[in-house]
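Some structures to go through are shown next.
None of the figures in this text is laboratory data; all of them are computed from the coordinates on show. Everything quoted here is computed from the prediction, not taken from an experiment. Cβ atoms are built from the backbone, for glycine too; each structure is taken alone.
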Structure P
Amino acid sequence: MGSHKRCFSPPFLGSNPCTAIVKKHAFKTLQVNVRKSKGDPMKVALIQNVTLNDHRSVHSHNVACELQKRGIDVDLILQKTDEDLFFHDQPYRLIQLPGETYSVQGQITFMKASYNQIQEERYDIIHGKNPFSSVCAPLFLKRLGLIKSRIIYDMRGLWVDFGVHAGQFSPVLGTVLHAVDKTLMHLCDHVIAISSELEQVLISKGIPPRKVTTIPGSGVNIDEVEHILSEPLEDLGISSPVTGYVGTVSASRQSDRLIEAFHHLLNHCKECHLVLVGPEDGTVSHLLSGENIHYLGVVPHRKALSLLKSFDVAVAYHDIDEPLFNVAVPIKILEYMAAGIPIVATTHAMYKNILVHRKTGYLTRSNPESFAQGILSVLKDELLQKSMVTQARMEVEKYSIQSLVDQLESLYYNLID
């Protein structure tokens, strides 16, 4: 008796008859072969269940723009938002799907919508970024034989661990998510790690070394940063000297410790101001109305960069030594470097992996008192400021969006050859 492959539908789709699957698959395969024979451009889908206005989409937007410049056809598939979009220059095709980042139902909704979208297209590469709702639908479609795309799972960090740390997941749910995440990494064609430290963590969890490639950082658009004009903070009633921070403002990001350090700084510099720019989750809102503290909220990315360029010192504070933080490559540090602003950071691993003390940044011991003293030292030393800014600008080149996409493009072609 002849064997046959049983059709099935993913559980998040409910009933989905497999009528005409064979014909559809044959047609899609023919389309891909015709495109390759014509020398048509590679087609890539970048997928993540966040909105274009989310800070995590800066990486996706920059990558998509650079790939399009190189003649690669890109669809950026993200979560739908009704807000005015922060990025107006979209050389790629933006596809917005229903979903929600921090709920099970929102993840299922996004997976179902992306399943329907992907099966109507023919991608050479499907590049999904964590959380894993970005790769579930492509993997189901590949299992069904409906697509032949190479599927990449891009790990931007230990997202499950951070979710548990921030109280978004219970430890029990975290254990389940870890198991699912590991299974999906094994099923994907390749895994990208944001740092060599993360690569080692993934390998220690059983992901084969041959399946993991480290592409450091998120790719800073140096040209964009350099050409943006600084925002005059005087118009907001903020006078120099300004200590500034761009990023998530929350207890899980230790913003309370940064504000504590600023209070120590005020004891020595009464005219100093602290400016915070980025999303705030309510955990430190009671600290944001203190003396000379200015929380400017969530702003479009270009606006954030223009505010950054008005800082006298840009800061990053962290003192928790755990793998979920140690594997990170903070985009804010790279943008600080590109903006030409002197940097003060703690000696945390994620900062030491990028910065060298008194060369590309000023690193302090990981406590608020030492951090405040470090800021004061930099504010008083103009020669040190100039030296660090010059060397940081040269060092950040290796983290440029062009360098990142060089590595990414090479990986894409290696996977489809």
Structure Q
Amino acid sequence: MSHFTVIVFGEEDIDKALHPFWELDLDEEELKKDERCEFVSYDEEIKKDIETKTFTYVKMPDGTLKSPYDEEFKVNIGGVRYKVPENLEKVEISTKEFIEMKYNGDVEEYIQENYGYQKNPDTGEWGLWENPKAKWDWYQIGGRWRGYFPLKLKASNMIGDGLIVESLEKEVLEELKRETGYSVGEINNLFFLHRENKKKFESIVKNFPVDIQYTMFNAFHSLYVEGSIGEKTWFDRDIIQWETLGYTDRTFKGNIDVDFEKGVYEKMAVDIWKDFKPFITKYSHTQFLPWNEVLKKFDINNDSKRIDEARDFYHKQPLVVALSNNKAIQKKYIWDLSTVLEEIFSYCNVNRKAFIELYRNRALVPFAFILNGEWYEKGEMGWWAIVHNEKSENEWNKFFWKKWNEIPDDTLITLVDCHI
């Protein structure tokens, strides 16, 4: 159940571009007839599990084994549903022992019940009929990222020393002056405010009557080059989507103001660095390990049982203690604190210039993109936004911008909100 961004390069028919990568929500007979479908064997995965996987059981006084989730251990006290008495021993049994004990040695029954795989009658292998290229189950243009690409201002509006809003139709400009009580200069300032401080801009324009908001939105939007906005999500309730002003989900590459968006991300990085600078100055890299390095220190990939120990180590570090006790930092970065610290200490080695460049190169970069019929992705997106085999951010950003710079400016570009 994950949403992620996909940029489609050079394809007008988005259905056609995404067609090869559909998850195929079809019944078994339809699946087998679909050209994208093939039988994918999971025999190796099953064999590996049978050889290495173990099951935890409780050894009873009479020597019998019971699951720790047996009705006998059910308690339902204080959020704990099952509890094994401390005097009973927990033991690990192999998968082969588990199959013998629970399924009387019937491996096929075990596979069907625990994996849900089908047996290929032609090869005898276990697996599923599926699209091996599957990446999504439904999509919409824009969606959660509606208004993804910033548009350039029309070059014709930027000629000479006049104000940009003076290029609007005279009747429209007069209406804006009359209804808002603003001078031409103030309307011009309001236009640029939406590019520099959207929150402040919206707090002003939402005080105007809805009809004049519409007039202003359309007038300001006409100052940009052409592009089209995608579909709303179900939770978009605003009558006027001010956040999409000057933005698009579909246009030609040359219409996209890359420098503007990189500037937005640079300002973001500068502000973050300013917030963290007092702490960066006080705590050197040798005094602090970011979360990703703590995971390596405790070898969590190979020993997940040490996760509580790793968390305890991380949160007791002086830098984390100081940040946790700072109300301003906690309020502003409550969900992003560990990520920002990884960026500063691990990815950028406490280097301001590198930190700013990291953010600049993050602008416009999607999770995946389609180019010439090929799907490229940062990693394999799973449920709940869990990503497998993920490339490093620097590696992925560098790859994306290399491809971007090779593409002609007259290439049609579309932002798609994909779901899996």
Structure R
Amino acid sequence: MIKLLIICLSISLTFCNNFLCTEESELFFCNEVFQSKSISEKISQMIMVRVNGEFQNKDSWSKKNVSRLINDKKIGGLITYTGSIHGTFYNIKEFQEMSDIPLFIAADYERGVGQFTDGTLFPSNMAIAATNNTQNSFKQGEITAIEAKALGVNMVFAPVLDINNNYNNPIINFRSYSDNPQTVIDFSLPFIDGLQSKKVIACGKHFPGHGDTDTDSHTSLPVINKSLERIFSNELLPFKTACQNGLQSIMVAHVLFPNLDDKNPATFSKKITNNILREQWEYDGLIITDALEMGALTNFTWHGESAVKAVEAGADIILLPIDADEAINSIIQAVKSGRISEERINQSFNRIIDAKHKAGLFDNYSKTWEEVEEKIKIHEHTKISKKIARESITLVKNNNDIVPINPLKYKKITHLILSTDEGV
């Protein structure tokens, strides 16, 4: 017992201190600059809202609102979607420079920066796995990180760790690497390594699994009725392996697993989010909700209550609440009423500051347009993307050995057109 106590006190960052500070703590997040923040400012660091890369003039409501949330509320992050390269770069730069604490800037670049703006676009995950070359997955992650960082994005909500084991799934399908958990593991880990080798935070999704459902959680709440044995030996394997191999953040899905928790979707479930991730797996990275604006939650729960329930379950970051002010105020009231402890908020706040520090966000923000021109969608990157696309081409069926096509074998062919032009 004495030895265990000494070990716990001597290690700078362990599960023993659980991201809480003492007077003797010398950890970065224990600095008085951070610990002196008010409880409302700490809660605000847990909030991420939407921005885009469109031009926004001085009259833009969206720009004014995001600026207010950064300056007045001190929110902790943004997620960027569509827009031009120019607009995305300059909007991020402006918002980042007005924030006291550096912002997480996230994006759903599952297929690279080209998924939402004019960067390098890679094939889908299923196509990446079809190449049978895990180095392609690493290169995709590395190039995505290089281009994302040039834009100012420091967190990528990828890879998808769901198993594609339901052919009626309307939202995952080819976003998944495979219907085989080992293939998902084999290709997701190199992608994570590629991203994080450039100090971009990877985020595995959608824990504990969104593959075996025929419902889209953007509109309704999916229910996955599987035995505990099947869940732990199949759905959870890619997530557990990623958590054990340095994944820096994980996104929790709005999915109901009755055999894990028959009352709450994973987002609201302490049994799933805290007990499995924190206690069973001893995962110490960031836990992020899927967007709280999605129909799986809004159809059943008031948005302020959604934010509170997610924090109770163990979430560190509340993604896209319908009303950021209401989310912040609801969590504040939950702390004042004793429903959520200040210690619980401090754990998430400290974990956020720690992750930002490790990602180098407290270094001087010095992004330049020249870096964008030198690193985004350059020939070196698009050449690799095209190579991966070629290697992914798979002949699924070849009845009667028609392929390779030999026009000389057939007497009734009138013409044969092979073209990449649209509309042919």
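Things to note:
- Among P, Q, R, structure where Cα Rg over 2.2 N^0.38 Å, for residues 41-112 alone as derived comes to 1.32: Q
- With volume of the Cα convex hull per residue in Å³ derived as 177, matching label from P, Q, R: R
- Structure (P, Q, R) behind the derived value 17 of relative contact order in percent (Cα under 8 Å, 6 or more apart): R
- Mean count of other Cβ atoms within 10 Å over residues 137-144 - highest-scoring structure of P, Q, R: R
- Value -0.41, -0.91, -1.03, calculated as log10 I(q)/I(0) by the Debye sum over Cα atoms at q = 0.10, 0.15, 0.16 Å⁻¹, for residues 193-392 alone, assigned to which of P, Q, R: P
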